[in-house]
Each structure stands twice: as structure tokens, then as C-alpha cells.
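S.K.: So, here come the structures, one by one.
Just so it is clear, none of the values below were taken in a lab; they were calculated from the coordinates. Owing to the predicted nature of the structure, the values given are computational and were not obtained by experimental measurement. Cβ atoms are built from the backbone, for glycine too; each structure is taken alone.
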Structure 1
Amino acid sequence: MKQHIPNAITCLNLFSGCIGIVFAFQENLSYAGYAIIIAAVLDFFDGMVARLLKAYSDTGKELDSLADMVSFGVLPSVIVYHLFLQAPQLNGLSKYLNYSAFLIAVFSALRLAKFNTDERQSENFIGLPTPANALLIASLPWILTEGGVFLSAYILNPFFLFIFSLGTSLLLVMEMPLFSLKFKTFNINDNRYRYILLFSSLLFIIIFKFIAIPIIIFVYIILSIIQFRVTR
């Protein structure tokens with residue numbers, strides 16, 4: 001029975017992603033973002049539970065990627081697509097430009113397929129993980145709500161959204177090593193960069209609320225670059 005517990009959690013991740021897509025098509029992008037957070041928490045715990053119960057399986061590995069494709073690939077694309085629709089439409093261009101949002105889904109699929117076959121990623125990541133990218137995208141509707149007219153003018157710009165879609169897509173498949181948040185021990189010396197990220201993230205969230213998420217992703221990338229350069 002314990003073999004099925006991690007897969008059940010993964011299925012809840014997938015279910016959350018599906019509900020998030022419904023929210024996005026209902027123009028409730030904030031709730032779609034919450035669905036991504038729930039899916040990310042479940043994605044974290046299915047792996048943890050699998051390790052604790054030693055309930056590994058090829059089915060679980062494939063199911064995890066399929067669930068992540070929906071929750072962290074398709075759902076973020078739909079959110080960005082609806083942000084495109086809220087932005088000023090450019091005559092003769094927007095009907096093509098808007099669909100660039102789905103580059104995120106395409107490159108998420110490439111990222112997940114690469115992760116499943118790349119033996120270098122057993123300990124760390126190569127490229128931005130799909131959950132981190134999805135959380136970055138989920139923050140956009142919340143920033144619009146909290147940031148007012150000033151930030152809305154920048155975010156709801158079709159050219160910004162196009163560059164953002166292309167940039168986040170490239171981050172997913174970039175040959176850039178990033179540390180994972182899996183703790184083998186709680187030793188400070190072995191996990192100093194993880195602890196720095198966790199405590200700085202908490203501080204940023206307290207100070208900046210939802211606007212903190214892009215900052216946290218940026219700090220994560222910078223800390224990873226520092227760690228791997230020091231290690232090298």
C-alpha cells in the first residue's frame with residue numbers, strides 16, 4: 001500500500017494544476033497562481049515521502065513528470081496567455097505574439113524530458129526547475145494586484161510579456177548548474193547556500209510579499225553560480 005502513497009500525492013499535484021487551468025480560463029489568475037503553489041508543495045512532498053518510504057518506481061518517476069507538465073508547464077502558459085489578452089492589443093501583431101506564451105509549455109516539456117534522461121541532475125539541476133519557473137509566473141498576477149498602475153504598465157506590455165516568455169523558456173533548458181533544496185543532512189557547512197536562500201527568502205517575503213518571488217528566483221540563480229564557482 002505504501003508504494004501508492006507518493007503516486008497519490010503526485011496525482012493531487014496534477015489535479016491542482018487542472019483546477020488552476022480552469023481558474024485561468026475564468027480570468028481568475030490569482031487563484032490559478034495559488035493552484036501552482038499547492039502543486040509545488042505537493043511536488044516537494046511526493047519526493048520526500050517516496051524517499052522516506054523507499055517507495056521508488058519507474059511509474060512514479062514518469063507520473064511525476066506528466067503531472068509537472070500540466071501544473072508547471074501548461075498552467076503557467078495559460079496564465080501568461082491571459083495576461084497577453086489583458087495587455088493592449090497590437091494590430092496585426094498581437095494575434096501572433098500572444099501565442100508566444102505557450103513557448104513556456106514547450107520548453108517545460110523539453111526541460112522535464114532532459115531531467116529524466118540526464119544523469120548529471122541526480123544531485124543538482126541543470127537549468128531552472130519547472131516549479132521555480134512556474135512560481136515566478138504565478139507571481140505576476142499578484143504583483144499586478146499589489147503593485148498598482150506603475151507596475152501594471154510594465155507587466156501588461158505585450159513586448160515585455162514576449163521577452164519574459166522567451167527568457168523564462170530559455171532559463172529552463174540553459175546549461176546552468178543550480179543547487180537543489182534536498183537536504184541529505186542539516187549540517188550548516190554542507191548546506192550553507194540552501195540556508196542562505198531559505199532565510200533570505202523568508203525575509204524578502206515579509207518585506208515585499210508577492211513581489212519577493214522574482215527576487216528570490218534571482219537570488220537562487222546568483223547563489224548557485226557562486227556555489228558552483230567556489231566548488232570548481
Structure 2
Amino acid sequence: MKVGVVVFPGSNCDRDAYRFMSDLGFSTQWLWHGDTNLKNVDLVFLPGGFSYGDYLRSGAIAKFSPIMEEIKEHADKGGAVVGICNGFQILIESGLLPGAMRTNKTNSFICDWSKLVKIECVDGPWNGPKDGELLNIPIAHMEGNWYGDEKLLQQIKENKQIIYRYEENMNGSVDNIAGLLNKKGNVLGMMPHPERASSALLGSSDGIKVFENLTSNLRS
């Protein structure tokens with residue numbers, strides 16, 4: 001399986017993402033925000049960072065990058081897409097995932113470990129961990145407070161689009177939401193950083209479980 005890690009001006013977790021996916025056994029390559037094709041990759045990885053300096057608001061400018069039109073088409077065809085932290089924000093701004101991101105309830109940047117609870121979700125490449133399983137994965141964000149009104153919240157619950165919740169609500173996200181899927185289940189956005197939880201030496205290897213289904217298919 002080929003993975004493309006997208007680099008925006010201001011990305012700072014792109015190398016972490018590249019190494020993480022390569023260590024998992026994927027054929028990994030770089031994609032530039034100005035590219036107009038995805039070079040036949042199977043999975044698109046939008047990494048964390050501060051795309052375009054987070055001017056206006058996080059992800060608001062990155063959604064206009066030429067590559068985003070290709071990513072939307074890829075997702076519409078059922079291709080796998082994952083956005084971590086700033087990547088999640090970009091997916092929301094681009095309309096690939098629902099809701100909005102607000103400043104953390106603490107009005108400060110949070111860099112800490114978080115406990116995530118895996119929720120029963122729509123079938124797709126991302127629901128590898130068992131339902132109810134607890135994952136130890138770090139967070140590092142200022143605008144990770146996911147928001148949706150009651151109508152939207154009810155819709156995503158009915159569609160089983162919530163995949164991860166914080167065991168302890170650290171940033172104020174509605175319904176403790178830490179990770180979401182699109183209706184098809186092929187697009188994942190999450191604020192915690194699985195690429196920073198790839199080894200016991202880093203404090204946890206639970207990030208690997210997020211990609212468990214994909215790595216199982218890779219080995220089969």
C-alpha cells in the first residue's frame with residue numbers, strides 16, 4: 001500500500017508521520033501542497049503542524065491548496081484519508097468531516113497524554129481497536145475543541161461517525177469527541193497524535209493500533 005504524506009507550509013509533524021508509516025511497512029512518499037495529483041497513493045496522510053501559520057484559523061487557508069481537490073476526489077471514490085491534529089482541522093475546513101474547531105476550554109495550548117476510548121463506529125479501514133478499548137496517545141493543540149450543535153451531534157451518532165472519545169475531556173470538545181469519521185468510514189480525523197505513540201520508548205505504542213486494520217491487510 002502506498003501512503004502519501006502531504007506537506008504544507010508550516011507542517012511540523014510531517015517527518016514523524018513519514019517515519020511512522022514507513023516503520024509500519026508502508027511504501028511512503030511525500031506530497032506537496034501545490035501538487036495536482038496524488039501519484040497513485042492509496043492513503044493520504046495530512047500531518048499536524050501550523051499550515052500557513054494558522055492565519056485566519058487553523059486549516060482555513062490550507063483548504064484552498066491545489067492538492068485538496070485531489071484529496072476530495074480520492075475520498076469520494078472511497079480512498080483512505082487520515083488527518084492528525086492540524087490535518088483534522090484541514091479536513092473539517094474542507095468539508096470532508098463535520099463540525100468546527102474552537103480554542104481549548106483552557107484558552108491555552110495543551111501538550112499532554114490523553115486516554116482515548118474506542119467507540120463502535122461505521123465499518124471502514126480505521127476501526128481496528130476493539131470497541132471500548134482504551135488507548136494512551138498524546139495531544140498537542142490549541143484549537144482542538146470540537147463543536148457541533150445538537151442536530152449535528154445526533155446525526156453523527158446515528159451514522160456511527162464518532163470513533164474516539166477522551167476518557168477525560170481535556171479541551172472542552174462536545175461529547176468528549178477526539179476522533180471522527182465521514183459517513184463512508186474511509187476518512188478519519190483525530191486530534192491526538194498516534195505517530196507520537198509508536199514505541200514503548202516514547203511512552204506508548206498504542207498509536208499503532210489506529211492503523212491496525214491497514215497493517216493487517218498489508219501483511220495478508
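S.K.: Ranked by Cα Rg over 2.2 N^0.38 Å, for residues 16-103 alone, which of 1, 2 sits at the highest value?
M.R.: That would be structure 1.
S.K.: When you work out percent of Cα pairs over 25 Å apart for each of the structures 1, 2, which one comes out largest? Present the calculation step by step, with values, prior to reporting the outcome.
M.R.: Working: 1: 42; 2: 30.
When percent of Cα pairs over 25 Å apart is computed for each of 1, 2, structure 1 gives the biggest number.
S.K.: Which structure, out of 1, 2, was helix-only ellipticity at 222 nm (-39500 (n - 2.57) for each DSSP H run of 4 or more, over all residues; to 500) derived from, given a value of -24000? Could the numbers behind the result be given before it?
M.R.: On the way: 1: -24000; 2: -6000.
Label of the source structure: 1.
S.K.: Shifting gears a bit: For mean count of other Cβ atoms within 10 Å over residues 32-39, which of the structures 1, 2 scores highest?
M.R.: Numbers: 1: 22.8; 2: 13.8.
Checked 1, 2; max of mean count of other Cβ atoms within 10 Å over residues 32-39 sits with 1.
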